[in-house]
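Following are the structures in question.
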Structure I
Amino acid sequence: MIAPEVFLAEGGIARILRAYLHALIESRPDPTKDSVGLVVMNDNRASENRIPKYLRAQSITPLFMANRSKIRFVFACLRHGFTANRIICGHLHLSPVVRFLKKLRPKMKYYIVAHGIEVWRPYYSREKQALLHAERILCVSDFSSRQIMHHLPEIDPARLVVVPNTLDPDFALPKAPHPRPINNDLRILSVGRLTTVDVEKGFESMIRAMPLIQQHLPKATLRIVGGGDDLDRLRKLAREIDPSGAITFLGHIDDSALRAEYASCDIFALPSRKEGFGLVYLEAMSFGKPCIAARAGGAPEVVTEEVGALVDYDDRKDIAEACLRLAQQMPTPEKLRAHLDQFNFARFKLRLSAEITN
C-alpha cells in the first residue's frame, strides 16, 4: 500500500488507511508467504512508535517512511513496486506513481481509494489516466462514486465500487453509556480541521447557532477539537458571539483525550458541506452519541434521522432546532449500535477482500 500519511497524523484519511492496512494484513491467504508492504510519503521513522498495538505483532514488509521527500517516496514506490502483485493507492494525488508502475508491469493490479473532495473536481491528465486504468476505485461513499462519474464520464462504472469507511478496530468502546438527563447544560462536541481551505466544515455555523440554543438551554456548551490556520479567526468570532466562555477550543489532542471528549459530550455536531464520508460520526456513535450532519456530500450516508439529525448547511436556526430536538429525545444506545454495526471492521474487511481478490 502507498499512502500520504498513516501513523503520524490523526486525520480521517490517516485513520482509515490504518484500517486498510489492518484489513490487508488479516486477509492474507497465507501469512507465512504473503507479505503486506507500506510506503508512506509524510511519515518518518519516529512515527513507527505510533503503530497501533494490533499491527505491532504483524509483519509489514517493506515499511518505508519518506519523511515528506517526494523523490524518496517515488523511488521507494518504484523499487518495492516491482515485486508487488497488487497495490492499494491511498489517495488520488499519489495515483500517477502506480499508473507509471502499471506501464512497466502490465500484469500488476492497482486500486485507488477515493475519499472525498479530492475526487469532486475535474482531473489533471495524469490523474485521469490513473483512474481509467485502475482495477477498482474504492469509493468511501455513493456520493464520491457519483462525483467521479460526473467528472470522468468515460470511466467504466464497473470499476467504481463503494467500500464505506470503518472504525479503527482499537478505537470504539465496548459498551456505550445511556444518555444522561439534560438539565439546561447540553454538551456539544465538534471535531475536525480548522483551516481556511476547509471553511465549509461548519464550525462557524455551530458558533453562530449557540445563542439560539442558549435561549432554551442557557448552560449549553460547545467544545471544538482541532487546529489549523483558521483557529484564531474562529476564536475571535466565538468571543464576539458568546463572551461567557461557553465555547471552548481544545486544539490538537491525542486519542486518549479525544475518547474522553466523545464520552463526556451529549451530542456530536459537524454540519460540514464537504464530507466524503465523515469518520468522526462513526467515532461519536461508537460512544453512544447522536450526530448532527449537513444534507451534503457523503454525510447523509452515515448519519440518518434515526441516529441523529440532518440540517441544511450553514443554517444556524436549523442547527439549533436539531440540537434542541435531540436534547429532548436522544436515540437509544441500542439504535446507535445497530446503525453502527453496518460499518463494523469485519464487514469492511470482507468488502475490501472481495474487491481486491476478484
Structure II
Amino acid sequence: MGQKIIPFNLKNRYVMAPMTRCLSESCGTPTKRLADYYISRSQNDLGLIIVESCAVNGTDSLGYKKGSQLNSLKHAEAWAPIIKKIHENGTKVWVQLFHPGRLTVPEICNCTPIAPTALKPLDQPSFWRPRFKNEIVHFQSRTPFIKPKEMTLQEIDRVMNDFKNSCRLAEIAGFDGIELHGAHGYLIHQFCNRISNSRNDDYGFNDKFTFSSKLVELCRNNISNNMVLSYRISKHFIDHYYLSISEMNLESLISKLDALGIDVFHSSELKVGEINDRSGLTLGQTIRKHTNKPIIGCGGLHSIEHANSVMQKHSCYDMMAFGRRLIIENRIPIKSINPPTFCHEEFF
C-alpha cells in the first residue's frame, strides 16, 4: 500500500464522504454555516472533500428541505468562493450530483415523485425513513412515501440533461471533480437493479444499463478532461437493507462504467472491508475484479489508524472516506477510538 501512488495529485488518501446536512438556503445555495463546515475540515487531515448530494433540478430532484442544489448559475457562483478557500488549504473538492427518484415526497419536491417504474419504496425503516403512525415517512416532512410516476422517455431525457447542466455548472464553480450518486436506492441506483426497475423498454434492467451508460457518456463529454468523474455505488438501499450481485448484475455494471470513462469508483459499504455476501469478497474487491481505476472505500471508519489497517488488509482500496466522524469533529482522529455517537437533531 505504501508504494502506491496517491491518485489525482491529492496530498493524502483521506476523503470526506458526502453527507447531507440540510444547511442550505431554501433556494439551494449554501449558508455561511455550511461554508464554514467544509472550510474548517479542509484545514486539517483531508486530501479530498466530496460535497454533499446536490439536486440537479429544483423540482423532482429535491430530496430534502434545505438540501443543496446545483442547477443554476446562482448556485455555482455561491460555491465558488467556498471552493477557493478549500483549495487554499491544499484540499481538493468534488461535488456529488443526485436525484432521489422515488425516495422523496410531494411535500419536499412539490410534485409527484418520478422513478424508472411506478413502484412504491420498500418498507425498511431508517433514520431517513422512520416509522410514524404505522407508516414509513420522510424524516423531515413526517409524511408517507407514495407510489411514484413511471418516467416517460421524455422525462428520462430531461433528467439526463439536468445532470449534464449540473456538470457544466460544477466546472464553472471550480470543483475538481463530479460524483454521480449511483448508490443507496436513489434514481440512478433504481435503474440498476431488478428490485426497483421492471420496465420492458430499453431502460429496463439488463446488461446494457442504458440509463447509467447514457448518463455517464453525456457527463463525460460535457466536462473537461481534467475534471474527475466518480461513480458512487452500493449494494444497499436506504429502503431495502441489501441487494445481491445478481439483483444488480454488478460485475457487468462495473465493466460498462469503466469502459465509458468513469475515473474512480466510490464503494459505499456498511462496514468497509467486511465480506457480506456469498461471493466471499468485499464490495471493493468485487469492483477491483473489473477495473484498474482507483477505488474509494467508505463505511464505518473512525480513525486514520483504522483506515490504514483496512488498506493494508485489502489492497483494492486506494483512498478511504470518513463520514460520521467528520460531522461532529473537524479532523480525523489518529488512533482508533469508539465509533462516534451524535444527535440527528441538527438535520431539523
Structure III
Amino acid sequence: MHDRILVTGGAGFVAPACVSHSRNAIRVQPSSRSITSTARGSELNLDRLRACGVSFVHGDIRCPEDLFSAAAPDLIVECSAEPSAQAGYGASPRYLMNSNLVGCFNCLELARGTKADFVFISTSRVYPYRLLNRLAFIEEQTRYRLDSNQSIRGASRHGVSEAFPLEGARSLYGMTKLASELMVEEYADAYGFRFLIDRSGLITGPRQMAKADQGVLALWMAAHYFRRPIQYIGFGGEGKQVRDFLHIDDFCDLLLEQIGNFDQYDGQTFNVGGGVAGSLSLLECMLLCEEITGNSISISKSPEDRSADVRIYITDCSKLFGVSGWRPKRDAKATLADIHDWLRAEESALKAIFAAV
C-alpha cells in the first residue's frame, strides 16, 4: 500500500470523490497539494474533504514550487484539468495549455524525483471527432444507435476500443490530454516509475457542478429540479446524441482496484465507461429527469453543431474487463436519482450556483 498520496484537482469533482471514497481503504497524505480552483461550488467540495478528515492545501500545479514543497509522494493521481471540450474555441487556449500540459509536466517532474507510481485520468476525447462522426449509426425514436457493421478499426456495436485510430483533430482539450498521455509514457520509461492511464468517458454523479459544456447529466437534472429552461444543442436539435456515463462511485471503485493491484495495470491505457448498458441520449435523460422530479421544463432547440462535438460515443471496456473483475453497478435511473437527492439535500447552497449556468 502507498503511504503518501498526492491527488491533484482537489477542488474539482473527481478528486474529492476519490479521496473521500478511499479514506478508509488507503492512507492519504495529510496535506495533499492540489490546483487552486475557482470553479462554481468548489467550496462545497472542500468542505467535503474537511468533513472526512483530509487536509486541503491550496496550490497550483502550474507552479513547481507548490508541488515540490509537499512531502514526497509515492503515488500521484493526476485528476486536475480544464475539462471542457469547448475550451479554447473563440478564445485564447493559453489557460487550457498551461493547466493541462504544463500542469501534467510538473506532476511528472515530481514523479521523476520520487519514483512515485502515476495514475493519469485522461479522456475519451483523445479520439478524433470527425472519425467518430463517421461511425455507422441507426436513428431510432429516442436516440442514435451504433450499427452492428462498422468499417473503422476499433469500432463495433459495443463502442470504441483503444484500437480506434488517433489520427485527426480531436478538440483542443483532447489534444492536451493525448499529449499528456505521451508525456506520462515517456517519463515512466525514461525514469523508471510505474504508471497507468484511464481514458474516461462521462463521469457523473452527486456534487458535480455541471455547466453547458461538461457534466450533462447533472446539468439536466439540475435544470429539472430548479425548473429552469435548457436546450438541445447540435445534430438537428432533437436530443438524440448519445454518451455512455459512469457513476463517480463506480469510477472510484475501479481506481481503488487499480491502485491496490498496480502491477496488473502497469504500463497500460484503458478505456473506462458505462458501455452500451450505461448510455443515454439527451432525450432519454430528459424523460428520466421528468420521471424522478415530476417536473416538466421548457426545452429549446439549437440545431447547429458545436466545435468538435460528437454524435455518439460509447466506451468499449473489453480490454479493461479482460484484466479486471470490476464492472459498473449504477444504472441511469439510480445515477440521476443520486444527483437529485444531492440537489435536494443541499438545495439552498446549490440553487444560486446552478442559476448562473
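Quick note: the coordinates plus some simple rules give every number you see, no bench work behind them. None of these values were measured; they are calculated from a predicted model. Cβ atoms are built from the backbone, for glycine too; each structure is taken alone.
Between structures I, II, III, the calculation of Cα Rg over 2.2 N^0.38 Å, for residues 168-239 alone yields its largest number for III. A value of 1.1 for distance in nm of label points 7 Å out along Cα→Cβ at positions 192 and 224, calculated from one of I, II, III, originates in structure I.
Using distance in nm of label points 7 Å out along Cα→Cβ at positions 232 and 256 as the calculated read-out, with 3.2 as its value, let me know the right label among I, II, III. The read-out was computed on structure I.
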